[in-house]
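Nothing in this text is a laboratory measurement; each read-out follows from the coordinates by a stated rule. Model, not experiment: these values are computed from the prediction. Cβ atoms are built from the backbone, for glycine too; each structure is taken alone.
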Structure 1
Amino acid sequence: MPDIADFFLYMVVFLFSLSLHEAAHAWTAERFGDSTGRHLGRVTLNPLPHIDPLGTLIFPAIGYFTGGVMFGWAKPVPWNPRNVKDRRTADIWISAAGPISNVLALVGFVILYKLFGLYEAAGFNFLGSAVVPLFQMCLIGVQLNVILAVFNMLPIPPLDGSWILPHFLPRGLALAYEQIRPYGFLLLLVCMSLGVFQVVLLPVLGAVHYMMRM
């Protein structure tokens, strides 16, 4: 039976990871000359400006309590292409910033996990029983940030990868690809029901967990 305390810990890490992801989009857009995200208060780790009730709260709860993948999303960060000089470069980097931030968070959680392991092996006890939830928090952080990084780089609209791929396609293919954008959410649901995401995610999670045990 799912544990409410575990779910709370999952949500804390999940909200942090989503907030980092969206703040990275807004911060990168500002680096390219567009401050729309800044004016909307999105360059922040405070989860409140990023929350989408359905994607940030309801979907993750359904995923957790049904034993599935903790899947969800935040409100997308808007940006104005007219405020940047190089639309192609800006589009690629702004889109990639979210997944890159999750990779960095993943590395951070792995480092913390290793440090807590050294702490425990050395016999220090000033953290007491708190070290157990800290270990669990790191494992959750690794899992969720792998999911967010890999999932968002898939070239299925409206995921971040779908804004990057067209820039590397011939013009005709790019225009044809854009025709599927209105059906992106339906494609996501089909891929989820067919287990496509698990095929992509499980090897990556397995590789990361293997490295953590080294």
Structure 2
Amino acid sequence: MSTVEIKICGITRVSDALAAVELGAHMIGLNFYAGSPRHISLELAQQIAAAVAGRIKLAGVFVNMNVEDVLSIARAVPLHAVQLHGGESPQDCLTLASEFDVIRALKVDADFSVARASEFAVCRGLLLDTPCTTHGGSGQSFDWATVEWTSVRRVLPRTKLFLAGGLHTGNIAEAIAAVQPDVVDVCSGVESTKGIKSVEKMRDFVAAVRAVERQEQ
């Protein structure tokens, strides 16, 4: 199988960002949603970005923020990608995609469908996550069997598929086998407390992903 990329989301410290780089993560997520326990200021995001510049991609997490404000923050950090977890429209995504990679997060709930996913073909990534009031980082996984993965890939052939929601070292092998995602997105599964990453848990998670790849070669 091809290499599964690893995104570590909800980074709130420079030290955690540097550890993610050293452990081989491909992307880190910085949360700008005020309702999240992992929310950080623009100033801290800029410090993290400066510390890891040129070594890893940065995605900013946003929920129902004005598009111009998203652009302003993304330019100021600067970010590589914007990750949208609210009710953002396909047109919002199109506007943002003129400058940044867009990762559209969709909750796998009663309203999710392949047709709904297909509305976001302009996006660089589609992230499927567990429904929760905090728009991510719940620590709970959803039933992967409820998604028609083959159909999603067929309608979005140029879009990377991100799998999120309650991933951790203990279930990542099963998740990769079931979904075959392009990217696995982990947050609470590698934390010691909310917003504080555990280097040991990050190391174990990365090792578990790579072990799956070795087994399937």
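Observations, loosely collected:
- Which of 1, 2 yields 19.1 [mean count of other Cβ atoms within 10 Å over residues 54-61, calculated]: 2
- At a computed -10000 (helix-only ellipticity at 222 nm (-39500 (n - 2.57) for each DSSP H run of 4 or more, over all residues; to 500)), which of 1, 2: 2
- Entry that produces 14.2 once mean count of other Cβ atoms within 10 Å over residues 150-157 is calculated, selected from 1, 2: 2
- Computed 41, 22, 17 for Cα extents along the principal axes in Å, for residues 46-117 alone - originating structure among 1, 2: 2
- Computing log10 I(q)/I(0) by the Debye sum over Cα atoms at q = 0.11, 0.15 Å⁻¹ across structures 1, 2 gives -0.59, -1.04 for structure 1.
- Answer label among 1, 2 for the case where distance in nm of label points 7 Å out along Cα→Cβ at positions 30 and 174, calculated from the coordinates, equals 2.9: 1
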